[in-house]
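Below are structures written as structure tokens.
Read-outs throughout are calculated quantities, based only on the coordinates presented, and are distinct from any laboratory measurement. Here the structure is a predicted model, which is why all the values come from computation and not from measurement. Cβ atoms are built from the backbone, for glycine too; each structure is taken alone.
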Structure P
Amino acid sequence: MNNSQKKDMSKIGIIMGSKSDLPIMKDAVDILKGFDIEVEVDIVSAHRTPEKLFDYGKNAHTKGYSVIIAGAGGAAHLPGMIASLSPLPVIGVPIKSSNSIDGWDSVLSILQMPGGVPVATVALNGAKNAGILAAQIIGSSDKCVLDKVIAYKEGLKIMVHKSAEDLK
């Protein structure tokens, strides 16, 4: 396998229902770029652009994506609909939006998927963790990414030890 094929295998698609979700979803973009994983970001509304949703879900695996991260607020149908159409792993990010019921509607919509249509779900507004989880999925077959995830987690440990020392 040459390097260009390998790079294509490590591409993550990040989609969201509307531009207002971008401040939250940027956390996933930033963490993935920190792991040197290619990211493509798009707005795909389950309710306003269903044709685009169907095209994206059915074709993402042919465009070199390995994982899809889908953020949505309110009724939050985007992650589940993408998961119903795509053979790729989908990570859902419930977003507390202006039309949500304190975010719980989004969490439950993404979390309560029927058998056969899994969506990995992170915490409300948890795009950073979605990015880390996507990197871990890629790292299971890409040693370079795995080493970066290991180094990242080691950095977290060092920060905690430093914080504990600062208390003394």
Structure Q
Amino acid sequence: MNIRRDRPYSADTYPRFEPHITLAAIKSDTPISLSTIRESIPTAQRAFPVKLESVNIGDHYFRSVYASIKSDESLLDLHKTLHENLDKVPKTPKYPHMSLVYVSDEDAVEGEREKYYEELKERQLIAAASSGGVQLRVSPEKEWIGGFLAAEIWVMRCVGPVESWEVLDKIALPH
């Protein structure tokens, strides 16, 4: 949903990334193997629906403008169990949420996060859902999205610039 490009921005603003819900953030210097991460996901974990609740302007790079996700027992239990199994304290602010865009603090001082949010509304890319919550679309010609089926867990190495983040594994959840 990178819609603003009418002036030069800092290099960290508006990177391309896959929208996602961060389940756990573990420091890159923490030695945890892929097999340990895989084993930390409950074996009975199934795909589950995710519903968008609201769109918010944040105060942090990784929460510049984001969709709050309706708290759901499946998602909350997965978050809790994953952290317990990895023996990690949960450090996932505003959980659960899905970032729509990242804007550097430098550009945020100039009001870029608010401008992005306003442009979503002006271009009719955000609207209240009739069933509650919010719906989004990537362009006025596309279908509205009020949620989706969470059917995969991606293990990522998030080191360096956002566009250099690396997918290490994709774990399919049965339907």
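Quick notes on this structure:
- Computed 29 for relative contact order in percent (Cα under 8 Å, 6 or more apart) - originating structure among P, Q: Q
- Value 3.3, calculated as distance in nm of label points 7 Å out along Cα→Cβ at positions 88 and 104, assigned to which of P, Q: P
- Top of P, Q by distance in nm of label points 7 Å out along Cα→Cβ at positions 56 and 136, largest first: P
- For helix-only ellipticity at 222 nm (-39500 (n - 2.57) for each DSSP H run of 4 or more, over all residues; to 500) computed as -6000, the structure of P, Q it came from: Q
- Structure from which 0.55 was derived, FRET efficiency 1/(1 + (r/R0)^6) of positions 16 and 40 (r between Cβ atoms, R0 = 30 Å, to 0.05), options P, Q: Q
- Answer label among P, Q for the case where distance in nm of label points 7 Å out along Cα→Cβ at positions 120 and 160, calculated from the coordinates, equals 2.0: P
- Which entry (P, Q) yields the derived value 2.0 for distance in nm of label points 7 Å out along Cα→Cβ at positions 32 and 152: Q
- Looking at mean count of other Cβ atoms within 10 Å over residues 48-55 over structures P, Q, structure Q comes out largest.
- Cα extents along the principal axes in Å from the coordinates reads 45, 39, 24; which among P, Q: Q
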